[in-house]
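Structures given as structure tokens follow.
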Structure 1
Amino acid sequence: MQTLLIAVGALVGYLIAYHTYGRWLSQKIFKLDPHAVVPSVEVNDGRDYVPTSREVVFGHHFTSIAGTGPIVGPAIAVLWGWLPALLWVFFGSIFIGAVHDLGSLVVSLRSRGHTIGEVAARMINPRARVLFLAILFMALMVVIGIFGLVIAVIFAKYPISVFPVWAELPMAVMIGLWVYKRNGRLLVPCLIVLVLMYLMTYIGAYHLPIDLTQWGVPENGIAAQAAGHSPYFNAIVIWTLVLLAYCFVASVLPVWTLLQPRDFINSHALILALALLFVGLMVAPFTAEGLAFVAPAVNTNPPKGTPAIIPFLFITIACGSISGFHCLVASGTTSKQLRCETDATVVGYGSMLLEGGLAIIVILACTAGLGLGVYDYDGDAHRYVPALTQAGDPLTGELAWARYYGGDTWSGMTLPKKIGGFIEGGANIMMTVGVPVTMGIGIMAVLVASFAATTLDTATRLQRYVVTELATAVHLKPLTNRYAATTVAVVSGGMIAMIAGPAGPGSGGLILWPIFGATNQLLAGLSFLVICFYLLRHNRPVWFLLLPMVLMIILPNWVMAQQVFGVGGWLAKGRYLLVGMGLATTSLQIWMVIEGALLYRRIKGVEPEPLPPFVREPTSMPC
């Protein structure tokens, strides 16, 4: 019953927040105007700038910001107990994350769709632009390297997810051609494809799991060496290379070809999955098995080596509460597609609240749903079967929780465990409404892989924009070509992925995983700084931004300092790649904050320089 009250309470709370705080920000602070000329109308190049309906942009934006961030972060953070994680997700998403996302989107909308780094040049100074773009480049390089690994791990651990994830792509392209070449309606074909996606998930789950290890490909580099193969001949490397090739193609295609229709499909898939999980949470407390927490509300005895809850909780839970990566999506792709300025409320503020809801579902799945049982894959029968105790009984309750969270050390929380806890816990919740466990695991695995893929190719497109803007700033004209810029984006991320990490070549993303959280939140602090300067220059109040901005500057630097210089930190362990990237990112951020502090008193009410005139005269288009 406790889980039901939490789920319903969060839903009601988010609805109230959207219609009160969200509306106040949109109407009183940012003063969104339905008659304003937006970048998609002003530029409209048919490739990156494309006027698009609110529903489609919402689907793109939400799937891009979601990814695995609101899954992996909360799935780790429950080691400190479900209550601290729940409180930070709920209040953080309302008062910090959604404000950040809406503000980033608005300042980009009013700067011809430029990225937040480019906007920094006008709001602060040109030096801030180069500093911010350099930080964005390093952050996106890490994102591409890590998310490619995440999908490769899902494909390796859950082979039933491979076929439906790839089968979605040609269907999305056909929908894109139907809508934008033949002016067809989008909703009906997307719903048809959504039904087909569940059919493909069924086929992948019961008839067509694609497991490279069954074809003689070792799971990782260490296994490859043990079998006498090259360490680069392993499933993770193969999937990563395939994914990077896909990202190159997807990021240079017009947004309407693949990005928009696929994200629209994925957003409906997630909403349907969340609906199943929500109904399951309502039904489960009244079933024979029940649905009770098997994890402590506050864990006073976490595994050995677990860092202190303050400040690490606020960095570990990234996208579920606040994420700097969202400013890149909002200003990099979303602002180039909105056809009406007032749509920013539902897309910017509303998407973040929905992501907070997803993070809350993750917390409940990992701390309550997981207690209903855990599973092992029977490759011969193409089924997931309950894991058993030594006595032959199904592994349930606290024993099931311990399979994923009962390790002796913090380092025992491997990537498969982080993802697997949510997938199997979510499948258990779906099982209470009649979804078979194998199908439930298939739905959850496809969901996670699809969203990670969305984030991966969106990050590649964003990195292309960043490379182009950096090249323009430092006068490297060859890199302003979209193919050259995309090549830099893919190759740099691929180099990170191909570093020999804990599992050999292909797992290099795991080396940089510890830096992702702090770097991500540092971006949020810088984005808040740009939003704050925008409001100051336009004589708008900033009091509601100050605490979130200060928190997102202090907390990530606190964490970074402990990770680099603390006892047993990266410096002591000789992890010099992390030390170098961490110090470089922190130094650039501190430099940019100093630039802002020096200008703070001189810019209030001083409007930024106007954008240069665009070659085409736009027409005001009211909503």
Structure 2
Amino acid sequence: MKQRLLALVTALILTAGLLATPASAAGTTRFADIPDQTTATAVEVLRLMGVLDGYGDGTFRPGVILNRAQFCKMAVYAMDGGDELGRYRAVTIFPDVKPSHWASAYINMAAKGQKVISGYADGTFGPGKTVTVGHAVTITLRMLGYTDEVVGGVWPDSYLAVAQSIGLTEGVSGGGSTPLTRGQAARLFVNLLRTKTQDGGTLYTLGEETNLVSIDGGAGTLKTSDGAVYKMANPVSASALIGVRGQVVTNAKGEALTFLPASTGGSGVADAAVIVYADRSAAGFEALAGNSDYAIVKNGSAATVGDLRKYDVATYNAATNTIRVCDTRVAVYYEDCSPAPGAPAQVTALGTEFAVLPTARDSVAEFKPGDQMVLLLTADGQVAGAAEPGSVRGNAVGIVRDGSVELLCGSALIPLAVDAGEAAEGHVVRISSSGGRVTVNQLDGGATGTLDVSAGKLGKKALADNVLIYENGQLLGVNQLASGQVSADHVVYARTNWADEVDLVVLDRASGEFYGRVFTEDVEETGEGGESVWKEYVGVEFGNSDADRRGPYGPYRAAKRGDFVAARLNSAGTGFVSMETLAAVKNVSASSWIGDKTVVFGGRSYSVPENVLCYNEDSGRWTDLTSARSYGGSMDLYVKDGVVRVVAYASK
């Protein structure tokens, strides 16, 4: 087997100069439903900027059509205007955009503060109407300083012509009346960062080309390969752009808004690989890269030759001059291939088709359907080689989401056609197959201790720069852990990487826990002397029916009537074993909401579950989030571990 791998490396060294190399970042697909790499990269650039993000189910939905209010919100964040929103919430510019409208601050700021939008001839804005390519291009051109006088002609044709001539609409198809999708908006806003303004500058300062080395969401810093450290305007979790070559985009305060990859086109898919055949060996890397000045990134983190291990797989990204190393190995039953076992371009395993790199076909051809083998995968989920099960062990793990399994491949997620079976939703599983049967085993344990984001540790172990934190199958930004700490009993699984740093954490902060509002009842008991004694019993309600309450149970002094709490019952369901008052975030304005799943307030970000409890303090009734947000007035959020568990609102 070693001779086979050595032969593979030798063949690659002889042919690497003839192979076309990828030109854009591989592994930047955070959302499995984005079909092309260029859009996936654009989405990641804007995620760092706070302009947009995915949905709570882990999808991005690039084909969803935007309305005018949603696009205004994106435009405001693209203009780095989040800090000024409070000035525009109480302003009424358009009669159909009252201060109670969720997007009023964004629309008013874009219209009055930035003067990049206008309403219809009848004076209305139409926040719920579809935004068209013509509208979106007009707004972004105005952001670049172009006015009607400069553009001239007939709208929207003249605006579309100017936008095309300066590169603003590259990758954005359709005419002026074509509805704009989320995917197109991502491309448009990234083009906006690169395009020259009307006076020849750029919207923001673009730094010299460098490589993105790491992002520390806890400290809110971004590091580049030239040694620079930037404060982030919008701290987020680790990025799939780690290792990519490009430019830091900074605002007037010198804060990093995002990282803009070098614009060189290309598919971003690797077509050649080197398999590391000995620990701490970079043999074949120079031939793969065509130079000796490359950077190494392993599983999304900056690495050195000393971090390389036998059977790691290396691919090269020309745009970033980066060797991307992946250590994912999956033990599989070889189900099928195409076109033939002697020259396989694709193999089927785990019910999923995997592309086979040209440099790997001889290795895979040593096996035939019906065999057991271990696939060595690249960071973008292609087969770089195959090995005998006795010579190397599989280490593949995945995340269970909606009953299916997504393979963690380096720092990317690869959807598998695998049923998770009994494995728990949102948990990490070990994946393998044998004799045609797929095995998915839930993983628990690993590294232990309290997760302390501010200290960058889990227990005594350091967190990797690109640490992935999941809860219920959803990737969390570290800034969403508002308390900065999660107790050890809520850490279900934690994995360490080659450097003994924690690079994957799975949380379950709600197991057996429920949330609600404390109520009390006076209950008559018999005292020691047979006399009647009245005692205050405590219960927790979370809905409007009798079924939506627990208790009241015996005297419990941990909380008082009207408190919003997190509680747990004993195993018999006859009493409380714990009750914790939720932390209150008071007087949250409508402008603090980003969609329905995130609130940014007081410099912190809070995630909002789809089924968050909402309590109308005027009526004393439980409602849903749509009702709460349309009611007007102020909101108080009741939070635990950075997650909003109850929204209380009133007309005050």
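Here, each number is a calculation from the coordinates, and none is a lab measurement. Just so it is clear, the structure is predicted and the values come from calculations on it, not from any experiment. Cβ atoms are built from the backbone, for glycine too; each structure is taken alone.
Taking FRET efficiency 1/(1 + (r/R0)^6) of positions 301 and 597 (r between Cβ atoms, R0 = 35 Å, to 0.05) as the criterion, the highest value among 1, 2 goes to 2.
Out of 1, 2, choose the structure whose coordinates give FRET efficiency 1/(1 + (r/R0)^6) of positions 333 and 485 (r between Cβ atoms, R0 = 41 Å, to 0.05) equal to 1.00 when calculated.
Working through the options, I get structure 1.
So relative contact order in percent (Cα under 8 Å, 6 or more apart), computed for just one structure, reads 11; which one of 1, 2 is that? Source structure for this number: 2. Please state which of the structures 1, 2 yields 91, 79, 43 when Cα extents along the principal axes in Å is computed from it. Derived from 2, not from the others.
Could you figure out which one of 1, 2 the value -4000 for helix-only ellipticity at 222 nm (-39500 (n - 2.57) for each DSSP H run of 4 or more, over all residues; to 500) was computed from? Please list the in-between numbers first.
Numbers: 1: -20500; 2: -4000.
Computing helix-only ellipticity at 222 nm (-39500 (n - 2.57) for each DSSP H run of 4 or more, over all residues; to 500) on every structure in 1, 2 gives -4000 only for 2.
Each of structures 1, 2 was scored by percent of Cα pairs over 22 Å apart, for residues 133-324 alone; the highest score is held by 1.
Comparing distance in nm of label points 7 Å out along Cα→Cβ at positions 405 and 565 across structures 1, 2, the highest figure is found for 2.
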